[in-house]
Structure 1
Amino acid sequence: MGLRFENLDDDTRRCMLEELEEDVAQGTLYLSPRLSEIGQVEFESLLRRAIESGSEVSLAEELRAAGRMRSTSPWKKGNGGGATMALPATAPGHLAECEFHRFYARGLCRRALQQKITTLQIYRARADSDGRSRYDSMIGVRIDAGSLLEDLQTRREVAPPSGLPQCPDSGLSVRIA
């Protein structure tokens with residue numbers, strides 16, 4: 001089940017696209033090492049299409065198609081050695097959710113700042129996130145939109161937006177409140 005993005009509308013999508021354009025212009029668009037060569041070439045257009053009219057779910061479907069993901073992934077052992085492991089079947093969904101969510105949060109921050117709104121509110125975006133009660137205390141917390149945007153523009157690894165729990169399955173996001 002996908003995330004419920006409360007402020008995903010034409011204005012937020014426009015701001016998400018502006019953020020994507022900045023990454024492309026600066027050469028900083030994150031390309032996961034889990035993407036195949038084809039996936040890395042096509043990722044920008046797939047993400048753009050999802051931002052324009054889709055979701056993290058439609059992006060995941062695109063990533064699953066036509067060999068866009070590698071079949072294995074490097075893995076570092078605790079002793080410093082390395083190995084490869086089969087890429088989990090959930091990898092396309094995880095990558096799609098993380099990256100779409102990152103651009104949603106960036107776009108929403110940009111939109112909020114353009115509208116002179118300085119804070120966003122954390123909320124539960126995944127209805128099926130039972131068992132994550134350790135994150136429930138964050139629901140309703142306000143977060144500075146400018147600081148969040150700056151952090152999301154500089155951090156490139158796949159992880160939830162900063163200020164939100166670093167667990168990719170926390171089910172939390174931000175909204176204008």
Structure 2
Amino acid sequence: MVAKLVVLWDGPPVAFLLLLAACLFFFWTAARLAVVDIRQHRLPNRILFPAYPIAGLLLLAVAWLESSQAGPGEPQAALFDVAGLRVLAGGAVLYAAYYLLRVLQPSGLGFGDVKLAGFLGLYLGFLGWEHLVVATVAAFLLGGLMGIGILVTKRGTLKTAIPFGPFMLSGAVIAFFLPG
């Protein structure tokens with residue numbers, strides 16, 4: 001996301017401002033979700049449900065504005081279709097992957113994590129499939145390291161519940177700093 005902001009700095013100012021707004025919205029939402037998940041082990045619908053359309057519209061608007069700046073020989077509609085579809089597909093793919101994990105191991109993930117995955121997938125899909133994969137792998141690595149730390153320090157057992165949302169959010173933030 002950082003690389004995308006740098007690229008858009010020289011592009012259309014509206015696209016830059018919309019992407020900046022999308023980033024600020026992400027971090028505001030992420031901070032709220034992380035605090036609630038750490039304290040209460042839940043990711044509330046009252047935060048997640050409005051986040052989907054806000055993030056989706058901001059990211060789709062940026063994709064559309066980027067496509068309107070297409071160079072010669074690049075069809076504008078095709079560029080938007082790819083970027084816009086990737087935003088929506090990223091959300092759907094990550095939601096479906098976490099939903100499958102939830103179905104296969106119901107005690108492993110909460111449904112809030114599944115809903116959070118869809119929200120994160122919008123942003124990660126906007127950036128690209130590589131970012132989506134990196135964020136997902138990073139989330140599970142960070143969560144696994146925390147689990148190992150809890151076991152080694154004897155602060156819990158294999159049955160100890162760990163809020164996974166903050167690790168998912170951290171994985172996304174790591175992916176945000178990858179080059180485009």
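The value -14500 for helix-only ellipticity at 222 nm (-39500 (n - 2.57) for each DSSP H run of 4 or more, over all residues; to 500) was derived from one model only; which of 1, 2 is it?
Values: 1: -14500; 2: -27000.
Derived from the structure labelled 1.
Suppose you compute Rg and Dmax of the Cα atoms in Å, for residues 39-126 alone for every structure in 1, 2: which one lands on 16.6, 51? That value comes from structure 1. Source structure of the calculated read-out (Rg/Rh (Cα atoms, Kirkwood Rh), 0.97) within 1, 2: 1.
Here, each number is a calculation from the coordinates, and none is a lab measurement. Predicted model only: the values in this text are computed from it and were never measured.
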